[in-house]
Structure I
Amino acid sequence: MELTDATIVRNRADIPDSGWRRAVFTATGGAINAGIGPAEQRRRELVRRIRRELPAPHRIAVASIKGGVGKTTVAALLGLTLAEHRGDRVVVMDANPDAGTLADRLTGEPRATVRDLLGAIEELRALPDVVRFTSLAGRLQVLASEQDPVRGEAFDRAEYERVCAVLARFHNIVITDSGTGMVHSAMEGTLALADSLVVVGSPTVDGASRASKTLDWLVAHGHRDAVARAVVVLSLDRTSKEVDAGLLRAHFAERCREVVEIPHDPHLATGGRIDPTMLRPATARAFLELAATVADGFAPGPVGSGA
């Protein structure tokens, strides 16, 4: 028998973390414990899945053939959620060749970029060497894309693979916020190395069709297995009652492993700096669902076609 809290501690009602159950427990000094409710049970189960064992460094690609559907927001909050609930190192990298906004959304104006890291890549021998080029959002390390047009020459596949190799040496999870150019050289490297794929769309005609075309392009270019194991995220920042949401969910559920919906959230809709404490409870739960679903893929063996 494995000796854990679940197997050797006598049965007792779990102590609730919130709600009326917590209030009663606190008011009675613990004499009355109603246990945890269904919502809290669900949350703890999601956190347990997020914390599942990771046998090797895991690379997650967040992609979309269309901009403006919330791809960077999804990459940022997926990273924040994984970093908050896991004890290992998580880094998110902006691989957008056109001055991506990932660092702006998470930490403000970056002090260093992926181009700076590339310039010193031969000297990076330990974690402190790497974190000189990242910024910190909570427990999440953030590597910004180049913002200066003068220095913003194309970030190609070879450079991406070199950076990803360095990050994977010192981090357990590497998340890539990719650009929208599916045929861009860096995107080739992103897809070749990815262990998990997250495709972002929206429940609108243009957002859903572009997400579906993203899957079509991936299948046509040798990534059929990655699509079958992918998670599709539908961001509800733009939506309409005239769109058949059930039909869309069924369409993507047939093509990929799971579909997760992210509800509209006024804090995220501003497009400004992300503060997880400002999210609506439903939004925070949705990103817990997404992180747990992605973590379900933390199994031995590659998911991406070239991993």
Structure II
Amino acid sequence: MSDVLVVAEHRRGELRDVSYELLTAGKELADATDGELHAAVISGPVEEYADKLDRPGVDQIHAVENGEEFNHGIYTQVAAQLANAVDAQYILAGNTVNGLDFAPALAERLGLPLVTDAVDIETDDGLSVVRELYGGKTEGTVDIDSERALLTIRPGEWPEADGTGDAAIEPFEADIDESAVRSTVTGFEEVRTGDVDISDADVLVSVGRGIEDEENIELIEELADAIGATVSASRPIVDNGWLPPDRQVGQSGKKVSPDIYIAIGISGAVQHVAGMKGSETIIAINDDPSAPIYDIADYGIVDDLFDVVPALTEQFGE
């Protein structure tokens, strides 16, 4: 029996999507090892967060009041005390700015092996973690030769846990050594990189080199307007300066997981797929039937995008 502890993540009063993805990954791991799933929410309006984290499969939620935003010293101490209190065998955090900030210190404090950026977890013969290598061109498996471990999971690789559970929600009083907290959060300032955040979009219309010319981007924008979508792009479009960097999806861009992802004129190189394969429904439009994008697409239109896109725009416009 191996209990699992998930450390939820929030920012500026909102739980981040990765928190619900962590619950899904944690439940899979707990089920496979006949353990219980614990979730921890640290700082902020913890009671509100705890209610939102009460999803099926979560056995207990630990609410820790301490400040409003993430603080390295606080998270490291609280997570370590919680892990020991519930005797967690496996600890999961997001492979995010916050997660990668405190996870190494937590692993060192608890004497645990740390494996970052997990895209899959296997439990057939002990615990193994799958990671992508060489920019997503291949995968490698890390076998963990330890009874306990700390993992960070890549956002967008697991679906978000949904539904309503019946977890026990309990406050946790951590014993904080204030002398070990060497930073103070005085405020939060969002770094703006563009006019939209494609990672928040429910529907993305993404354009690739098949669009041929910058002036043809207008066709994609018209379709996006017709269906209420946001425009994104593969790297060649951004490299050409046809769309700004904040619109780029892929290994060197943003990772997205919208409800619908429409890939137009995109071949499906592994670097691009790494950024959007977590989309719920993928629709591809490409005149090459052997394009790699069709290997992951749920629906495909093998035809000239210059015929298909205007027809779709007209249909949805009606």
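Nothing in this text is a laboratory measurement; each read-out follows from the coordinates by a stated rule. Computed from a predicted model, the values in this text were never measured in an experiment. Cβ atoms are built from the backbone, for glycine too; each structure is taken alone.
Out of I, II, choose the structure whose coordinates give P(r) over Cα pairs in 10 Å bins from 0, in percent, for residues 133-236 alone equal to 8, 19, 26, 27, 14, 6, 0 when calculated.
II
Which of the displayed structures (I, II) returns the greatest value of relative contact order in percent (Cα under 8 Å, 6 or more apart) on calculation?
On the way: I: 23; II: 15.
Result for relative contact order in percent (Cα under 8 Å, 6 or more apart) over I, II: largest is I.
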Worksheet, complete the sentence: The value -8500 for helix-only ellipticity at 222 nm (-39500 (n - 2.57) for each DSSP H run of 4 or more, over all residues; to 500), derived from one of I, II, belongs to structure II
Worksheet item: When percent of Cα pairs over 31 Å apart is calculated for each of the structures I, II, which structure yields the highest value?
Response: II
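Kindly point out which one of I, II the value 0.10 was derived from, the read-out being FRET efficiency 1/(1 + (r/R0)^6) of positions 173 and 261 (r between Cβ atoms, R0 = 30 Å, to 0.05).
Values: I: 0.85; II: 0.10.
Source structure: II.
For FRET efficiency 1/(1 + (r/R0)^6) of positions 37 and 69 (r between Cβ atoms, R0 = 35 Å, to 0.05), the calculated result is 0.55, so let me know which of I, II that is. Present the calculation step by step, with values, prior to reporting the outcome.
Working: I: 0.55; II: 0.85.
The read-out comes from structure I.
For distance in nm of label points 7 Å out along Cα→Cβ at positions 141 and 157, the calculated result is 1.4, so let me know which of I, II that is. Please report the intermediate quantities before stating the final value.
Values: I: 2.6; II: 1.4.
Comparing all candidates, it corresponds to II.
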